[in-house]
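No value in this document is a laboratory result; all are computed from the given coordinates. All of these numbers come straight from a predicted model, not from anything done at the bench. Cβ atoms are built from the backbone, for glycine too; each structure is taken alone.
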Structure 1
Amino acid sequence: MEITYDDFAKLELRIATILSAEKIEGADKLYKLLVDLGAEKRTLVAGIAQHYTPEELSGKQIVVVANLAPRALKGVTSQGMLLAGQSPDGTLSIVCPERKLQNGSTVR
């Protein structure tokens, strides 16, 4: 499906640092993440628990869709979405900046 540049421009992509990650009870694949977006801290729910440990995630900078409408997953409200790539064999890799950036920085 093709989207227009105007549709793409609606996405607010921001740099955030993961402060903590914890398993969500009853959900083998989900973590509840607390992230620092610079001006605020937010909770994200991410289906990455089978690919990363909480220790691997703590302190990692990520790219977040910051203007995504909140959505409840397993009783936890997610206030955004992290970006990750997945290969055909199922290997998952979180999209991270090459250099450390200020939390809240715009991705363009």
Structure 2
Amino acid sequence: AESDSKSLLKKYLTKEVFDQLKTRKTSFGSTLLDVIQSGLENHDSGVGIYAPDAEAYTVFAEIFDPIIDDYHGGFKKTDKHPPKDFGDVDYFGNLDPTGEYIVSTRVR
């Protein structure tokens, strides 16, 4: 049942937040419904929202920020990733010089 939902969307989408966001759109035309559609349809979702485009994070910040903070255990919008340091990329070497083993790779 809907009342059993434990999603972060249910926790943070109050009437006040809904009223604040219901008429907003990104420049790509994304609406609050686009952001919350998955959570409305899938009550077993743990999070319940998706950003349909990059602007959604700022246009709908009142719902994204608390959910991101809760989900990531204290990650604030002012926090930054540390600078990347892969070392000297000239020394990585070819992991499969004969082309026999590595078919594809994926970075997430």
Task: Origin of the derived value 19.7, 61 (Rg and Dmax of the Cα atoms in Å; candidates 1, 2) - done: 2
TODO: Assign the value 2.4, calculated as distance in nm of label points 7 Å out along Cα→Cβ at positions 39 and 71, to the correct structure from 1, 2.
DONE: 1
Open item on the list: Suppose relative contact order in percent (Cα under 8 Å, 6 or more apart) works out to 31; of 1, 2, which structure was it derived from?
Closed with: 1
- [ ] State the single structure among 1, 2 that was used to calculate helix-only ellipticity at 222 nm (-39500 (n - 2.57) for each DSSP H run of 4 or more, over all residues; to 500), giving -1500.
- [x] 1
Open item on the list: Suppose distance in nm of label points 7 Å out along Cα→Cβ at positions 7 and 87 works out to 4.4; of 1, 2, which structure was it derived from?
Closed with: 2
Open item on the list: Among 1, 2, considering only distance in nm of label points 7 Å out along Cα→Cβ at positions 15 and 95, which has the greatest calculated value?
Closed with: 2
